[in-house]
Structure 1
Amino acid sequence: MQNGHLRVGVIGVGHLGKHHARIYSQLASEQNDIDLTAVVDVLADRAAEIAAPYRAAALTDYRALIGKVDAVSLAVPTTDHARIGVELLENGIDVLVEKPIASSIEESRKLIDAAARNNRVLQVGHVERFNPVVRAATDVATKPQFFEIHRLAVFTLRSLDIDVVLDLMIHDLDVVLSLVRSPVAEVRAVGIPVLSQKADIANARVEFENGCVANLTASRVSFEKVRKLRFFQPSDYISVDYASQSGTMVSLRMGRVMERKLEPVVTEPLKLELESFVNSVRNRAEPLVGGEDGLRALELAMKINEQIALRSK
């Protein structure tokens, strides 16, 4: 930190990274002790375009941040997460890396080990964990036994370096893993490419050792946007709409059916995520979604992709 100010940067200011820059700028105006120091993009014009409104430096080489920032958001292609992230952590910079944590288990471990070795904060950008309605559902979760989850999106040309499981479904895998504290017993999955070279639609059935089952469907070739989660536990049914940040809980209590609305204050999940990251950096505290969380979600996603590959032979 310099003069009591937390200096932050954003590496990769494409579709998602530009929003990290926007929110850091908001936090800077609200909290007065954060500086959006610089944004980095390999496209000089893009870096300049995003940096200009926030009076941040526009850079094309992330190495130029070393010694000039305390923390960064890393929103580059997944294949570059470990290479860049490890170098930043080794140079004393705390890192929020977008999901998935990396493109392999080995690379994920390199990030986690680098963070531990250098006493740095490593947070993984599983933003749905910060969605107010997910937090509300987490508060009322007891022993989930069955999940039904749908995440559908229209096709875009972004994130085609990864398949739909790593692109979209991994959000829900992380949420499920945070609610079901039991090892995975069995995975079954199918998926097919439609408009890209990788699976664009997939369905997975995940069974846990405690008997819980999660059915998940993800598609990036839909005509509509749907992000909904339902889960059932003894005496309760909880339904969540990620997009509207609203939900319903239906319960059986003392022979009576009771309905309760989950209506938290609507807040941008990404802003809550970045606020949490900033607090972890300031307080040298474990992040809500750390490297091990990101690794667990990636491991499960890869098991699903292994099943998809087997079925497609």
Structure 2
Amino acid sequence: MPQPLRVAVIGVGHLGARHAHVYAAMPGVRLVGVCDRDATRARRLARTLRCRGVSDFRDLLGAVDAASLAVPTSLHAAIGLSLLRHGVHLLIEKPIATTLAQADGLIRTAHQHGCVLQVGHIERFNAAIQAARRYLTRPRFIEIHRLSPYPFRGTDVSVVLDVMIHDLDLLLWLVRSRLVRIDALGVPVLSRSEDIANARLRFASGCVANLTASRISDEPIRRIRVFQEDSYCSIDFKAQTVELAHKRNTGIRRIQLPVNQRPPLQDELSAFIRSVRTKRPPAVSGQDGKAALALALRITRAMRRRSARDSSAP
């Protein structure tokens, strides 16, 4: 039997704690430690999961083979680079970093040290999109809504980098065409950066995508609708359901696709561990994370240019 893979979670707030619980129950994996700058939080979770709790990630170096990094985005580059330089395989939560230069540094360092670098675009592992993926061959129009209540966390970046980036990764994965035009609008409401945003994207293939992301909604909504020349697909990521409508003679046939509903985080972390063990490329690579970040930054710049024009108009 292979030795258990030693893992840690750096940053055990809401999301990081979930990572830790999944690892602790995963066969062939030993959760060595959890780290958080809130030492009390780290120790409390460590007692629950029977591992080590520290407030400085450097205390775990040399004792772990792989780690999830779930700290604020502004800390991804500094901590991620240190872990990779010590040969620690890394699953880094989205977005990969705050700048493209930081993303390049993480990708380059992972390559230099032979480390797996996976980016936490968890919706790729949602059972609903997995069930629908083979039917989405030539998207012509895509409409995406991702709305959630105010999180009081992760607001060090705009809603585009915090929330919409999930859908930007999915969009690039589905469309696979050069982006030719962006129209975007964003409004700050409760934080200093944009809390609600809309972007309309046109691709060289002719596909048009309309995305709305909000972190000030009363109820969570995570849906994507994909229109093709002969079909329509509606995916609810939260409920993990898929409705497919096909043109049939002069009418429309609607079916509910079977979905093996399961927690996407479990599949995401299992895929990461599998990549570490087999040395195969991860399902969502550092380059994938960089591409989603690049698009998110372009949308953010377009929003802010429009806001500047609107504020200077008479």
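Nothing in this text is a laboratory measurement; each read-out follows from the coordinates by a stated rule. All figures in this text were calculated on a predicted structure; none of them were measured in a lab. Cβ atoms are built from the backbone, for glycine too; each structure is taken alone.
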Given 20.9 for mean count of other Cβ atoms within 10 Å over residues 94-101, calculated: source structure among 1, 2: 2
Between 1, 2, which one scores greatest on mean count of other Cβ atoms within 10 Å over residues 70-77? 1
One of 1, 2 was used to compute FRET efficiency 1/(1 + (r/R0)^6) of positions 102 and 230 (r between Cβ atoms, R0 = 30 Å, to 0.05), and the answer was 0.50. Which one was it? 1
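Out of 1, 2, which one gives 17.6 for mean count of other Cβ atoms within 10 Å over residues 30-37 as computed from the coordinates?
1
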